[in-house]
1. Assign the value 1.8, calculated as distance in nm of label points 7 Å out along Cα→Cβ at positions 182 and 222, to the correct structure from P, Q.
2. Taking helix-only ellipticity at 222 nm (-39500 (n - 2.57) for each DSSP H run of 4 or more, over all residues; to 500) from the coordinates of each of P, Q, which one would give -6000?
3. Starting from the value 15.8: which structure in P, Q was mean projected area of the Cα convex hull in nm² calculated from?
4. Assign the value 1.3, calculated as distance in nm of label points 7 Å out along Cα→Cβ at positions 102 and 238, to the correct structure from P, Q.
5. Rank structures P, Q by relative contact order in percent (Cα under 8 Å, 6 or more apart) and report only the one at the top, that is, the highest.
Structure P
Amino acid sequence: MNKHAWNGQWYVCGFDDDGKSFGNPDEEEGKIFINSQTWPIMADIAEGDRIDAIYTALKNLETPAGPLLVWPVFTKYNPTWGRISLKLAGTSENGSIYCHASMFKAYANCCAGNADEALKTIVQTLPTNPDNPPEKNTQVPTFIPNYYFSLMDSPSFGQSSRHNRTGTSPWLQWVVLEHILGVKATIHGLRIEPLMPSGWDRSYVERHFKNAFYKIRLTRGNAFSVKINGKEHTSPLLPYTDGTVYDVDVVFC
């Protein structure tokens, strides 16, 4: 990936049958594809300066309603990209604010240790986004849609697709619960690794894990510590006994 897919500024989207890459800065449309940037971070492929370069590149995709899937959007058929380029510009895979991909970005932010950016992306994706509220996005705040319309020079910018068929919601729940609040299910049990946004000083989580129940209070402090039922616990890995209720106090920094 790092040898063949890095174009000097970001990761390319793919290669055609002749081995020519696409998703490059010199292309008129489809210069950058968000998933090609977030997944190398998630997969621990991108490192060091390349993560910084990716964040710089992703600024091209920013809108008040969330990041674009592809930039610039396709206005005509592109035989290399195929079906994506045939869709209406600013909708679906043709450069919409595609909510499922936005959650990939939120998770990549967590992988890079940037909780504030993860929270920003999550808030933008919600129907209650203050910069794109329900009265503008026309989305009832009972589910997250497949995408929001993305052409900023259109009066329809930010409007919801109103499609409820999306993988966004489970990804959002997983990112918030396991990677921001840091209550992670592992084969060894629940592990506590909070990555709290700077404005969050405390949180409370209740989680069933197998046949045990955990009531977890998280409070910002000077050093990481865990108490279980009032007693010091020396590991971020929580104990498990079938049918037990655990009171857990976590101090994070």
Structure Q
Amino acid sequence: MVIGLTVVAIATSAPEFAVTVSAAFRGKSAISVANIVGSDIFNIGFILAFVAIVSPVTLSKKLFKRDGLLLFATGILLLIFFYDLTLSTYEGIILVGILLFYVYKLITGKEEIDEEEIPEGEFTLWDIPKFIAGVALIIISADYLVGAATAIAHAVGISDWLIGVTIVAAGTSMPELATSVVAVAKKKHAISAGNLIGSDLFNMLGVLGTASIIKPLSIAQAEYTSLILMAAMLLALLIMMRTGWKISRTEGIILFLFALLRWAFDFL
């Protein structure tokens, strides 16, 4: 679970980080914020829903109390910070500070684990250049993605927010989808759920926080409604996690329909 909430979550959040920071540098605040809002809803409403529909996801009380509650609290905190339609540098520092404290508590917290949960594999020196090359490709691809998404939005006549919260968000969420499919195939539901919740936390705290430190992020009044819908979905997820300590197939379908309605709302 800790692996899913930290290492895997950081790795699968790399595209969101690269796209959001790249958009912030370009002065495209709408894409920066929309990418995170859209990605978080995509992770919960589509990917976690898919996992639950395939096989009910059993959750621990610790995941609910420690991670689920923090996820919902972060959604509410963003509503407060964005109430004036701007995420300032100081607010970004607070978000990053919360993330660092959260990761510290995860790493230093002592808990018993099953030997089966320890991943297999050996480290080689070849992993270092592969890691560097992978990060470089993500950064370059993110820059192209932001530029292309903006051009398409203007050509079709839709807003930067709309294309960021749908197409760009879905694209940057592909690593989470791939990781979750593999985890489900290996029956590692804890890693799958931890990855998605961890990714959403890293997106809201780390990615948005870092982007706003670089340059304050602003959104329009109409776009604030999407943040409210995201908080509503996180509340629904929290309730589902508490009922029976699992997400059932029926609840997965409900999450999926909620995400579809949210997309429809943005298009309308």
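Here, each number is a calculation from the coordinates, and none is a lab measurement. Please read all numbers here as calculations on a predicted model, not as lab measurements. Cβ atoms are built from the backbone, for glycine too; each structure is taken alone.
1. Attributed to the structure labelled P.
2. Numbers: P: -6000; Q: -21000.
Answer by label: P.
3. Working: P: 15.8; Q: 13.8.
It traces back to P.
4. Numbers: P: 2.9; Q: 1.3.
It traces back to Q.
5. Values: P: 11; Q: 51.
Across P, Q, relative contact order in percent (Cα under 8 Å, 6 or more apart) peaks for Q.
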